[in-house]
Structure P
Amino acid sequence: MPGERKITCDECGYSEVVPESKLIYEEGKTCPKCYKGKMWWVPPAEEARRRELKKMLKEEKRISPAVIIPIGLGLALAAAIGIYALAHFEDPERK
């Protein structure tokens, strides 16, 4: 691909290859796919880093409801016990 550069949308990631002679005219234009972002030339190393980062974010795991529900019930039980203890607390100095 000598003489050609790949420009990429900074919003949606859409990319296209343009001749290097037209790069200055094509950079900064609105993305033809999402109409939000701008098309920019990104160095190959930076593009690889972005791809790897996007891949890591997709692989990130979410906390399952099977973990959240017991934790929530445990906290609710602890709060109920604490409220009960405070409601039935007797000050030893009053006697």
Structure Q
Amino acid sequence: MHLDLTVLSEANMQVMTYTNARKGMKSAMDMAINDRETIVITRKNSEAVVMMSLDEYNSINETLRLVQSPENARRLRASIAQLDADGGLERELDL
């Protein structure tokens, strides 16, 4: 099934109308889960909603929880600065 989507370039989000989302709900849900897409569903004369996978939602909430602590936020900024200054080590992961 083809979904009628528009891409918001600044946020790289997919956008679809409520009608198209309803017609292609399974495809939209598969896109949110398999492609980790965030989909904005617009409605006439009402606020839009966002569809994303539960895994993505939980990840965002965990990140927000972690950076709410000033010490965790400081460590994260320091780690990012260290990586940006080529201070990281590359390692193989055993999966």
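Taken together, the values in this text are just the output of simple stated rules run on the coordinates, not laboratory data. Not measured: the values here are computed from a predicted model. Cβ atoms are built from the backbone, for glycine too; each structure is taken alone.
Just a few scattered comments:
- Label whose coordinates, when Kirkwood radius over Cα pairs in Å is calculated, return 18.6 (choices P, Q): P
- Identity of the structure behind 11.2 (criterion: mean count of other Cβ atoms within 10 Å over residues 19-26, calculated), options P, Q: P
- Taking distance in nm of label points 7 Å out along Cα→Cβ at positions 27 and 59 as the criterion, the largest value within structures P, Q is that of P.
- Identity of the structure behind 2.5 (criterion: distance in nm of label points 7 Å out along Cα→Cβ at positions 35 and 83, calculated), options P, Q: Q
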